[in-house]
Every structure is written in structure tokens, then in C-alpha cells.
Structure P
Amino acid sequence: MFTLDKIPFGPYEQYRLQSADGQTSLHIVPAAGANASQVVLHGQPILDGFETPEALAAAKGGKSAVLFPFPNRLQDGAYTWNGQTLHFPINSPATANAIHGFVRHEAFEVDQVVLTNHYASIHCTHHYSGKFDYFPFPFQLDLVFSVYTRGIFRLQATVRNLNHFDIPVGLGWHPYFKLADSTNAHHLTLPQATLIDIDERMLPTGIRTPYADFAAPTPLGDTRFDNCFAYTGTEHAYAIAIAGTAGQLRLDLEAEAFPFFQLYTPDGRESIAVEPMSCNINALQNHEGLVHLAPNATWQATVQATFSPPTNRLKD
């Protein structure tokens with residue numbers, strides 16, 4: 001049977017859902033953007049998350065952050081909606097843009113925890129009143145994090161529009177994955193996709209180029225990424241495979257309702273960020289992938305990670 005422990009974590013409380021044998025666990029800090037600090041599957045930690053309260057407070061790199069109401073960058077922080085021009089704070093000074101919305105800094109409530117012999121889940125909810133003048137549109141964001149002893153982690157996000165007219169919806173998740181000692185030792189397999197060309201401010205130029213460099217399992221080596229891609233396959237969802245040294249450990253990340261993804265290799269070369277996104281960079285301006293959510297309507301997206309240890313790893 002899974003157990004729940006509530007562990008003091010600086011000014012926060014960390015929820016740890018753990019299987020009886022300790023081989024499967026999920027660590028969440030609901031009051032800090034429902035941040036997932038670690039996931040363990042078959043005894044293997046898969047995330048490079050914030051290990052201390054100080055690191056979580058500093059939020060460097062946005063590790064494991066839920067990005068809403070937009071992921072990635074918004075040019076000059078400005079957008080127009082329903083005839084009104086609004087301005088997010090500029091929180092990316094290097095590019096003079098807004099980045100990653102605001103929900104990652106908001107507190108979530110824990111609505112439900114489910115503990116069974118084979119899986120556990122935690123349901124976190126953020127009720128937003130429209131308090132910020134740059135996004136004066138009430139909504140409810142529900143996040144259900146689940147882990148299964150068969151080696152699966154799942155994040156299901158549901159947005160409900162509590163406003164009296166349509167609201168713009170863009171969502172992303174910002175996990176850093178670590179299956180080897182360094183970024184260079186990982187292997188990567190990408191789905192059919194195009195590379196989004198960006199300018200010096202990391203904004204889309206409108207050019208998209210087919211990208212096939214990692215169509216088969218390929219060592220990352222010294223490859224550097226801070227790039228957005230658009231999925232161009234025909235399946236409803238796509239999968240990205242990340243493997244440890246020599247493919248001994250493998251993680252298959254499946255994303256549904258996330259037709260874009262960002263890859264990022266941090267300067268320290270300790271992990272790789274694979275960030276599913278429901279929309280393109282600057283979506284509040286270009287509307288590429290942006291969801292126009294009707295009053296009282298809901299929209300849902302899911303990310304699932306399946307971990308395969310050496311004895312039963314999946315084949316390409």
C-alpha cells in the first residue's frame with residue numbers, strides 16, 4: 001500500500017506518496033505551484049528537481065514548473081484580447097519578454113489523495129479570481145499527478161473557464177530529466193517534427209524547418225538545445241524517448257494535446273529539459289496552438305512518462 005507523508009520543506013509542506021517497497025514515489029509541493037520535486041519509478045529517480053527549499057524559492061531554470069496561462073515567451077509581455085491590450089510583467093530581462101505565465105508561483109490546494117497497492121495520486125487545484133490586471137480572467141486549474149508501480153508517472157491538467165466570455169489558454173510543463181551523470185551521456189529520440197526558427201529575442205520568425213537529427217536513438221554528446229519544435233506526425237499523441245548511458249535506462253514521454261515541445265540543455269550539463277507545450281512561443285500574439293476556451297468549458301491535456309529499467313526496457 002502506498003503511504004502519504006507530509007514533510008516540512010522550508011516555508012512549505014512537501015507531500016510524498018511512496019509505495020511500500022520504496023521503489024515508486026512522487027514528491028509534490030502544492031503551495032509552490034504544485035511543483036514536482038522528484039519522481040521515482042522502479043527505484044530510479046527520473047527528475048532533476050529542486051532538492052532544497054532554497055532552490056525551490058529561487059526557482060532557477062523553472063524546474064518542474066507548470067506554465068500557465070502561457071508557456072515560453074511573450075513578446076514585450078503584451079497581447080490583445082477581447083479588444084483590450086494587456087501587459088504581463090517583463091520577467092525575462094535578457095530578451096525583454098514575459099516568460100512562463102504566473103501559475104508556477106501560486107499556491108494550489110490539495111483536493112484529494114488516493115493511495116492503493118499499485119498506484120497513488122494527488123489532485124491539486126488552483127482557483128484563480130482574476131486578481132492580476134494582466135490576466136483578469138477567472139479560471140480553475142486542476143492537476144492530477146499519479147504514479148504506478150509498473151513504472152508510470154502521469155500528469156493530467158484540466159482548465160475550466162470561470163469567466164463570462166472566452167479566455168486564452170496556453171499550458172506547458174517544464175521537467176528536467178536525468179537518467180545519467182551528465183547531459184552528454186543521454187540518448188534522445190524525437191518524433192516527426194519541425195524546428196521553430198527564432199530570432200535573437202528567442203521569438204518565432206515564422207520559418208519552420210523539418211528536423212530529423214534525432215529520428216533514431218542518438219547520443220546527445222555536446223549538442224546544445226534551447227529550441228521549440230512543432231509535432232508534425234499523424235498520431236493523436238507523440239512520444240519522446242530519453243535513455244541513459246548506452247541505453248541502459250529508458251524513459252518514454254508521451255504527450256497528448258501538446259503539439260509543441262521545447263528542448264533545453266542547461267549550462268551545467270547535468271540533465272535535459274523536455275517541455276511539452278500546448279501552443280507555440282508567443283502564442284498570445286500569434287495564436288498558434290492557443291486555445292480559445294468558452295465560458296464554463298473545460299480543456300484537458302496529459303503527459304505520461306513510462307520508465308523501463310534494463311531488464312524490460314522498450315525497443316525502438
Structure Q
Amino acid sequence: MDELTLDLPQLSVRALAWGPPDGRLALCLHGFPDSAWGWRLLAPRLADRGFRVIAPFTRGYAPTGVPADADYGIGALMYDALAVHRHFGSPADAVLIGHDWGAITTNALAATPNFPFAACVSMSVPPMATIRAFRNGIANGLMMGLRQLRMSWYIQYFQLPGLPERTLGRVIPRLWRDWGPPGTDAGADDIDVANALAALPSPVHRRAAVGYYRAMVRNRRPDPRYAELHAHRFGAPRIPILYLQGAQDGAIQVGYSDGLAADLPAGSRVRVIDGAGHFLQLDAPEAVCAAVLDYLETPDPGTAGNDSP
């Protein structure tokens with residue numbers, strides 16, 4: 001494993017890297033509460049198959065810098081991902097893999113007309129345009145909506161001024177416990193919770209992480225550099241994607257993946273991973289790796305399919 005500094009035009013980004021430098025690029029984008037270390041179990045498995053895995057600490061997550069423009073909108077995240085891809089020479093065979101906020105970024109890029117990656121893998125947050133609350137009937141949809149509102153309490157909490165930043169040290173372990181399978185260890189000694197907290201070492205970093213949620217809700221005008229990309233942030237994918245979700249995801253109801261494949265472009269797949277929660281790449285790295293490789297190694301995926309149990 002290597003640690004890299006990527007001097008992008010808009011931001012200096014630190015990243016973790018696994019695999020041969022000349023391997024096929026797999027750009028892995030993390031979410032919240034997490035960091036590039038969230039790929040620590042999946043990345044070596046992909047590296048063993050010849051991939052050059054690059055996992056940046058996204059803007060505002062240490063040791064990456066806090067952006068001078070203070071823009072945490074989805075368009076800015078899309079811009080950063082494309083800049084990392086260009087930094088490595090814009091390889092046409094590169095794979096984009098995103099989890100949580102990384103999935104939101106990945107889904108949004110898949111909705112752009114000139115998606116520059118060869119393949120797209122999205123984990124734990126389905127494309128916004130495909131979330132149909134009433135797909136399985138009005139009553140069920142209302143129940144799911146109310147349940148999801150309770151599960152997503154933190155989004156509204158993060159809109160409060162100041163308090164969320166001061167309490168993330170308690171909120172993050174709770175989210176790990178709530179979002180994982182039963183029995184998930186979210187204590188102070190848990191390595192993944194420790195990694196998540198280490199990426200947010202100061203008030204300015206914590207303000208940045210919370211800023212992702214504030215930007216999403218408040219819909220501020222993006223920096224002009226990001227505006228064109230930002231316009232596609234909630235669009236439907238234009239290219240096939242692989243969507244993965246843990247069967248015991250405590251952040252996003254797995255029911256939202258039911259029937260999802262029919263709303264995705266031909267060649268897409270939806271797979272629910274048994275025994276995994278929201279952080280499925282940590283809970284079941286072997287199964288996730290197998291699903292990704294199977295998708296990438298299928299010469300012609302054909303029509304959309306659902307591999308959910």
C-alpha cells in the first residue's frame with residue numbers, strides 16, 4: 001500500500017493506493033462516516049487481480065485539504081473525481097467505485113452525457129432518480145418513507161449550527177452501530193470507527209463533513225467550475241451500473257433495491273449482499289469483490305438483471 005499526494009488544480013488530495021502502478025485504474029470514493037481506509041479490505045483483493053486501486057480522502061477529510069472554495073455540493077465532488085481520473089492520464093478502461101457519498105458522486109457522474117469511465121459500481125445509495133417510494137404500493141411506500149425518515153434523523157440534525165461538529169465524536173460510533181449488522185462493534189477500539197474519526201481531527205474538518213449534508217439540503221449555488229456537473233446530480237444513469245447493498249443496511253432500506261434493476265440502463269445489475277450492513281465493503285469484502293469482478297468480467301452483460309436473493 002502506498003500513500004500519494006495528488007496536486008489537482010482545485011485542491012491537494014491525499015490518497016491510498018494498492019496494486020501495480022501499471023494496473024487497470026479502480027478509483028474508489030468513500031462516504032460518511034468513513035475515509036479512504038474504508039477500502040482497506042476490498043482494495044488488496046482488487047489489487048491481487050491486477051488493479052491499481054486509488055482511494056482518495058475526499059475534500060475536507062484529513063489528510064486531504066479543506067477546499068478554499070468551501071463548496072461541498074455534489075458538483076464539486078464530481079469535479080474532484082474527474083480531476084483524479086485526469087491526474088492518472090484519463091485511462092479509458094478505468095472503473096469508478098463509490099460508497100455512500102462516493103456512491104452519490106458515482107451515480108451523478110453516471111448521469112452525465114460524457115461519462116469517461118469504462119464501468120461504474122455504486123454501493124449503499126441507489127441513484128436518486130430511481131428511488132420510487134410507491135413501487136410496491138402506496139401503503140408500503142408510506143411505511144417505508146416514515147421508516148426511512150427515522151433512519152435518516154442525522155441529516156436534519158446536521159442542519160443545526162455548530163452542535164453537530166461538536167458532537168460527531170458520539171454521533172459517528174452510534175451511526176456505525178446503527179448501520180451495521182447486529183452486534184457491530186462501534187467502540188473506541190474499533191479500527192474502522194477510529195479511522196473515521198481520525199479523518200475529522202479538527203472543527204474545520206468536521207464542519208466540512210457536515211457541510212456535505214448542509215449543501216445537499218440547502219442547495220446553494222455551486223462554484224461556476226462545478227455548475228455544469230452539478231446540474232446532473234440527481235439525474236438517472238445513462239450507462240449501465242452495478243448496484244450493491246448490504247442485506248442488513250441500517251442507513252438505507254434494502255427495500256429500495258427491489259425492482260431497481262428495471263429502472264436502470266440495460267446491462268445493469270443489482271446485488272444484495274447477505275450478512276452485510278451499510279459498510280458492505282468492510283462487512284463482506286470477499287463477496288463484494290466477487291460481485292465486482294463478475295460484473296467487470298462479463299463481456300456482454302445483456303439486459304438488466306437483479307441478483308438479489
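Which structure, out of P, Q, was helix-only ellipticity at 222 nm (-39500 (n - 2.57) for each DSSP H run of 4 or more, over all residues; to 500) calculated from, if the result is -10500?
Working: P: -500; Q: -10500.
Source structure: Q.
Between structures P, Q, the greatest calculated value of relative contact order in percent (Cα under 8 Å, 6 or more apart) is seen in Q.
Have a look at P, Q and say which one yields 3.8 for distance in nm of label points 7 Å out along Cα→Cβ at positions 227 and 259, as calculated. Don't skip to the end; give the middle numbers.
Details: P: 2.1; Q: 3.8.
Derived from the structure labelled Q.
Among the shown structures P, Q, from which was the value 14.7 of mean projected area of the Cα convex hull in nm² calculated? Attributed to the structure labelled Q.
Bear in mind these aren't lab numbers, they're just calculated from the coordinates by the rules spelled out. What you see is a predicted model; the values in this text were computed from it and never measured. Cβ atoms are built from the backbone, for glycine too; each structure is taken alone.
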